[in-house]
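Engineer: Have a look at these structures, which come just after this line.
A short reminder: the numbers here are calculations on the coordinates, not readings from a lab. Note that the structure is a prediction, hence the values are computed from the model and not measured. Cβ atoms are built from the backbone, for glycine too; each structure is taken alone.
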Structure I
Amino acid sequence: MRYFPLFADLHGQRVLLVGGGEVAERKARLLLEAGARVEIVSREILAHELASWITPTPPLPRNGGEGRGEGVTTGTVHWLAREFDESQLEGAALVVAATSDAGLNERVAAAARARHVLVNVVDDAARSSFIVPAIVDRSPLVIAISSGGVAPVLARHVRERLETLLDESLGRLAGLLERWRARIKDAFPDVGARRRFYETVVRGKVASNLRRRQPEQAERELERLLQDPAQGGGSVVLVGAGPGDPGLLTLNALRALQEADVILHDRLVSSEVLDLARRDATRIPVGKAARAHSVPQEQIHALMLEHAQAGRRVVRLKGGDPFVFGRGGEELEFLADHGIPFEVVPGITAALACGAYAGIPLTHRKHSQALRLVTAHCRDSLDTLDWASLARERQTLAFYMGVAALGDISHELLRHGREATTPVAIVEHGSRAGQRVTLATLAELDGIAGRGDIESPALLVVGEVAALAARLHWFGAPPRRHESLRRVA
């Protein structure tokens, strides 16, 4: 390990910054956020935002200081001189050389090393005695990533990955634990017991309340746990997995998968999405298929309750969005009745994803001013629909779970007045590698149903916008179509 990782307390400390351009501005921002007294030496006019942080008189030693400029909360900045002189190093805790003049940067570095002052020459690890890492800031929790100066792009890539995995509420959690640290230490003098308590806090209701922006409830839960640590309990996160493409998973969904102890997942959740979950999480398939309910809803409820009451963090993972024909409301009602804490992470529902990936705008000024989401998975659901309303023109209908009912849908819409030439699109396996789009007219749906070559999961789109897929498709194979399909201009 060439570099010793170190977090320095710079509050009120003098830092010399040589340079006044955009690079120097970025370094100054970090130093200010750390509370440093930044003194700038620059021949050139300072970068715009850096100039706005300048104080009119030299700063006096102090803790923190006043913010200068939007987003800067601590520290001060003073333009010390235009030319560098070695005497300016006296009393400096750190030195940063951020100029485009290699000779000047070398002079600054040599003078600093001679005085045993830590120096960083931006993008020049050989002349630096310390390097500035890539940072993930969840203050007071801060993560620094360094490649030792040999591959800064790689360090930034790792930082970007961590940014997606670490929820911003971790900063609030760290602040809460800081305030309660003394009480926790008094309550758990044994180091092992204290560690187990912290694990309960960071994986349980306290952290969950902070993610939901309920700080008062988090404080009360922490107080309760101090009185009775055995009552930590588990929780359930209802997560929408989207249509299948793992790139459409939300950041919150990814974080939930990374933190899960148990994952109860539906049949429509793609293997690519499951591959993003925590490796040692227990995965339990609870999928349903048409005419073959492999796991009854009551058993899913029982599994959620069992694992949550055992103190585990459960992810109930559903294809699409859990609140759009996903029984998410039923499951939350069950959890609420049994006092199990829960969160909801929405997902991209099939209508939005299939429309986008097939080149079908679900609304369009010329053709459709309304969008209706309809479930058609069984005869009972079809019988309860208001077909007269659905048959009106200038609206888009998106039928979920309608593969087995294509003929019935066509018949009812035609019977209630929808034009036989109305374009329709069937999107199979939307957003996935095997996506296939079939274009037809409403009158032709019955014949397509008779061929039996449409596979689930598939979404049926009815309306003039469906024909636009012939021109606007961009993902996967071009749509297959019937010659009678009219073109929508």
Structure II
Amino acid sequence: MPNPFASLVYEPAFENLGGEYYDIVTACQFPLHILRWRNDQILPLIGLDPRQVTDTDFIEAFGHFLSDRRFLAMRYHGYQFGEYNPRLGDGRGFLYGQVRGTDGALYDFGTKGSGQTPYSRGGDGKLTLKGGVREVLAAEALHRMGVTTSRCLSLIETGEQLWRGDEPSPTRSSVMVRLARSHIRFGTFERLHYYQRPDLVRKLLDHVIAIYYPHLLEHSDDPQVIDRLFYAELVQRTAQLCAQWMTAGFCHAVLNTDNMSITGESFDYGPYAFIPTYDPQFTAAYFDYYGRYCYANQASACYWNLSKLQLPLALVMDQEDLAQGLEGFLPAYQSAYRQLMLRRLGFSSLWPAWTEEQISVLLRSTLEFLLVSQIDYNGFFAQLRQQFSPQWQAQPDLILANLAENLQFVQSAEVHQLLNNWRQNYHHLLLPLAEAQLAEISRTLAEANPLVYLLRPRIESVWEAIATADDWQGFYHLVKDLQSS
């Protein structure tokens, strides 16, 4: 039987743009191929039955890279920690191919760790096995929490020893394949501004709209109107993505413009972390010395990146349209954050009996309690899911009673008062609800709040077992729990 991945219909959408946007590269040949992870959950999306795809199929396609197609290292620049860098591009990966999903959308297979390219800048172009493990975990955790994210299709250990400054070295090597809506970045456009090529900006923009925003073409025949709608929607998507990160307690850590997708999708996870407690100044990357991309700064970072994207777009778009589109970021972010936080509290619907003031007070009291108490951020919502009962409507003393008991050792009277205030505010929203609405809260809490979530100690524990004993059971159990809890 032919390899199922070779039998897919690959569409050369990005390749057809021409050689100004990429370089043709060759995949590295590795001494070893051990399939460590295959994501059977997403195979049906690309039209494959997991039962018909063997581990050998994965290794041939994404380890040996047996293919008669051309691999493309995409060209881009970007602002890194506020400084423009023209020496970027796909330095350790490439666009493997593009396939149409069963949902009708076009998806990219993008590699990471597949060897040197013209943009490796003296590096080896490889991915550490720990880096691959971390990206698999990040993507699956975020997907379960409703974040618009890329996902890892496969992770193959490749048998080399790598030297890295941020890991005990030598460390093991891997190659990963990511499934994403697109690998076109803000930086893909920024490179074209650097070379002052409005013709290439126009061509790329038309491609992005036709492939990823085709619905806009139904609104108007006027190219200026379509351009304006595109940028406004990208602003909206980016604002919503940032709100998803914030409600999930996720700190991306490296929000450079080359890590921002033109589709508003989260991807490329390096030194990320989920906040253990609600700390606005939490910073995930050890090299982010001044907290530029700390947890609380993610919205302003996304806004800044969108503003920088205006430079290349202004070569072909109206500046006033761009300015107007960016004005929509803050209200879109605030609206999405409010809605998503309410969902984590169980409220997927806003019932007429509630007032705006009640909702605002509940959200403020939630964040204030989380900040002052410094209890486990995602653990708080998990407990809310586990303990919720319709009886809370009649007996407010039962609301998070177990949490209240566990906080008895806390000496701060402020913490107890804040919890009591929160319980009172939560109870006020429950009072006017019917039985069916209370049942809906229970369902929403289960959907929005996984019982297993990702923190650094858990990741390190899983990796320690792999590094010292080649024991992968903890990793597989954790992935399963992240996907299904």
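Engineer: Given 2.6 as the derived value for distance in nm of label points 7 Å out along Cα→Cβ at positions 436 and 468, which of the supplied structures I, II does it correspond to? All intermediate terms of the calculation are to be shown ahead of the outcome.
Structural biologist: Details: I: 2.6; II: 5.6.
It traces back to I.
Engineer: Among I, II, considering only relative contact order in percent (Cα under 8 Å, 6 or more apart), which has the greatest calculated value?
Structural biologist: II
Engineer: Where is distance in nm of label points 7 Å out along Cα→Cβ at positions 276 and 388 largest, in which of I, II?
Structural biologist: I
Engineer: Comparing mean projected area of the Cα convex hull in nm² across structures I, II, which is largest?
Structural biologist: I
Engineer: Comparing FRET efficiency 1/(1 + (r/R0)^6) of positions 324 and 380 (r between Cβ atoms, R0 = 41 Å, to 0.05) across I, II, which is largest?
Structural biologist: Ranking I, II on FRET efficiency 1/(1 + (r/R0)^6) of positions 324 and 380 (r between Cβ atoms, R0 = 41 Å, to 0.05), first place is I.
Engineer: May I pose another question? For which of I, II does helix-only ellipticity at 222 nm (-39500 (n - 2.57) for each DSSP H run of 4 or more, over all residues; to 500), calculated from the coordinates, equal -14000?
Structural biologist: Checking each candidate, the match is II.
Engineer: Comparing distance in nm of label points 7 Å out along Cα→Cβ at positions 124 and 212 across structures I, II, which is largest?
Structural biologist: The maximum falls on structure I.
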